[in-house]
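Dropping the structures in below, format is structure tokens.
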Structure P
Amino acid sequence: MKRLALFLLLILVSFGFTAPKKVSVTVTNPLSTNRINETVEIAISDISKILKCDDYKSFVVFDEAGREIPSQVLFMGKKSPVKLIFQATVEGKSKAMYEIRNGKPSAYPPKTYGRLVPERFDDYSWENDRIAFRVYATALIVKDGPSNGIDVWVKRTEKLVVDKWVKDYKAGISSYHNDSGEGCDCYKVGRTLGAGAMAPFVNDSLWLGSNFESYQTLDNGPVRTSFSVVYPPFNVNGKMVTETRTFSLDAGSQLSAVTEEYSGYDAPMEVATGIVKRKEGRITAKSSEKGYASYCLEEGEGGITYLGVVATSPVVKIIEKNDHVLLTTNYNPGDKLLYYAGAGWSKWGFENEGKWNQYLDDFSARIQHPLVVKIK
């Protein structure tokens, strides 16, 4: 009997009926433009099913040349892993092949990072190898008043700088408001949407909330950092509304993904993502069809800050109102509304407005024509 079992096992092995040793991933680019280091997401359950392995810590990604590339398991705030992500490069109208195998992943240098900054009024700051942002907590209200806009720190280094800049600022060594060679915080938010926050736009008016009161870090590098913040109830046309924002930022991107959820308003409403207007600034491009607006601001340290918002849902209108450039869309109760907001700097990668506008145009095209991912 034992000999028969062994014989059957040898037959199965010889005909290739062993558990698969890899997951083949085909990434197809439907656009004619090249896609460089764009994040790909694959469900952990799909990978485990093919590899016959539930140990997500042993998943390693390789490119077509057999080189290991950085990957990250996403938990998205849950106890169990949800997705595996990595960044793919695919030429226009082409395909690229990747493999996921069992093994021991290398220690990848982080290119994204975020944390609560209790030493600075409980701000939440996040960054990647291109740009940095922050939003404000209730602790700051006593000093500066309410503000639920998005702040941006322009960079000209691939280094992660949040911890260093805050530490040096607190120690009196240097101020992150001045460019010491790595970039600076030269953007002013105040009681505005800042660099692309969202707010209800009801009865032709913008309804601003206050600072966030709680947070949760969801994932933190090396490829993506993400977190959510909850804002206290605020008045929207006579109704008290609660807002939750979830931010995520991938390596290499100038724009953060922002997912908005509102509760307490039981009817459809118009919402607006906006960029505050300044006397030193102007609109450089806008397109309702492509779903983006671009703004440039000559402010601080001799550079120009380029700002942009990109929608993923149909745009109702792009207007200038309440000292903002506003891109509006419709929100239905229970929705999770995704859009993107971010910035670039003339001192690093965006020497003129044409380059920034092209970046937003390409970003919009990638949203409308996502990479097609198939596994087997």
Structure Q
Amino acid sequence: MAGAREIVNVLTFNTGSSSLKYGIYDAQSGGARPLFTRTLAIEPTAAGASAAVVAALDGGLPADIPFDAVAHRMVFGGPDDTPKIASPELFERLARFERLDPLHAPSALAALRTTHERLAQLPNVLCFDTEFFRDLPALARVIPIENAEPDFLRRYGYHGLSYDYVRTTLGERLGSRAILAHLGSGASAAALRDGKPIESTMGFSPLGGILMATRPGDLDPGVLLYLAEERGQSPAALRDLLERRSGIHALSGGEHDLRRLLERSDDPRARLAIEAFCTSVAKAVGALAAVLGGLDTLVFTGGVGEHLAPIRASIVGGLAFLGINLDLDANAVHAATISDPLSSVTVRVVATDENATIARATSTLLQPATERQA
């Protein structure tokens, strides 16, 4: 049995909408130290993800680093979102959810099916983005509509694998009242009290909350009713609009990469998109600070949060009322702490590693039962 032996190294796969991040991690004693990592560009389809995994397995791994288990990221898995070993029953359950997350689920499932077939002798594990938020307070879980499925149709929260890594990395340095902002193509923020999540900007799906690269963030549902009733938009057309043709992409006129938009300072649409994004994040942080009753620590992570100093500066500039002061020199070099020593709130930058969280969770799941009880 896989769970009857020590898991030493874990091969991890993180399938995004346009890339595959994979690596081998030393996962002894529940830790997660990267031994090898790589990123491949992929076609944003199930076939593209499967082909990338095959390429990784057939020549993209170091021959001198063995691994004992395989693990994947899955964004949404419904209420039962603890790490799971792949099985026909799991595939059948998750296939029902694919249409709820077309940007991520088909590719992630295809990648898992591929390793499950190619590496059938090893445990194949699936880790979910939502597990981090599974114990949200009832007030943060409910959706205010008549609801015959409250255990399924509720607010979940996303980017949990990233947030878990940040929490583990910072430990007590988070302070009692912390807001973590994962800013990338997808963007969200989460409020933690004493290390436990109590609120998130994302809810039932990864569409809501902060303005994103191609997703709208919070949107008046009346807009969708208008488009459906008055413009004859089908559910499929609306989903395509919300997933791929909204957010920064729509505001800028077709560009969703904030790096490129920062280079177009003379373009009014580029400036509008940047300002809208930064304002959206600042509004979210302000709201979450109100939920927390104040703020001790603000953490930036994700591709944008880690690498774009002007975006961080603009966001923090809108939060001066919280007593946040930025150290501009530290921010410019992406230092671990970018707040001024006199700032009432500590502002940190953490390079996230979702695959490390996946490896650690896999090791915990598969370690011998006697060790788990020790």
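Read the figures in this text as sums done on the coordinates, not as results from a lab. Just so we're clear, the structure is a prediction, and the values are computed from it rather than from any experiment. Cβ atoms are built from the backbone, for glycine too; each structure is taken alone.
If you line up P, Q by FRET efficiency 1/(1 + (r/R0)^6) of positions 235 and 339 (r between Cβ atoms, R0 = 41 Å, to 0.05), the top spot, with the largest value, goes to P.
Determine which structure produced the value 17.1 for mean count of other Cβ atoms within 10 Å over residues 75-82, calculated from the coordinates; the candidates are P, Q. It must be structure Q, since only it matches. Structures P, Q were shown, and relative contact order in percent (Cα under 8 Å, 6 or more apart) at 15 was computed from P. Quick one: helix-only ellipticity at 222 nm (-39500 (n - 2.57) for each DSSP H run of 4 or more, over all residues; to 500) came out at -4000 when computed from one of P, Q, so which one is it? The structure behind it is P.
Between structures P, Q, the greatest calculated value of mean count of other Cβ atoms within 10 Å over residues 283-290 is seen in Q. For the read-out semi-axes √(5λ) of the Cα gyration tensor in Å, for residues 211-322 alone, a value of 28, 19, 11 was computed from one structure; give its label from P, Q. Here the read-out was taken from Q. Which one of P, Q has mean count of other Cβ atoms within 10 Å over residues 99-106, as calculated from the coordinates, equal to 18.1? Among P, Q, the structure yielding 18.1 for mean count of other Cβ atoms within 10 Å over residues 99-106 is Q.
So mean projected area of the Cα convex hull in nm², computed for just one structure, reads 20.0; which one of P, Q is that?
Q
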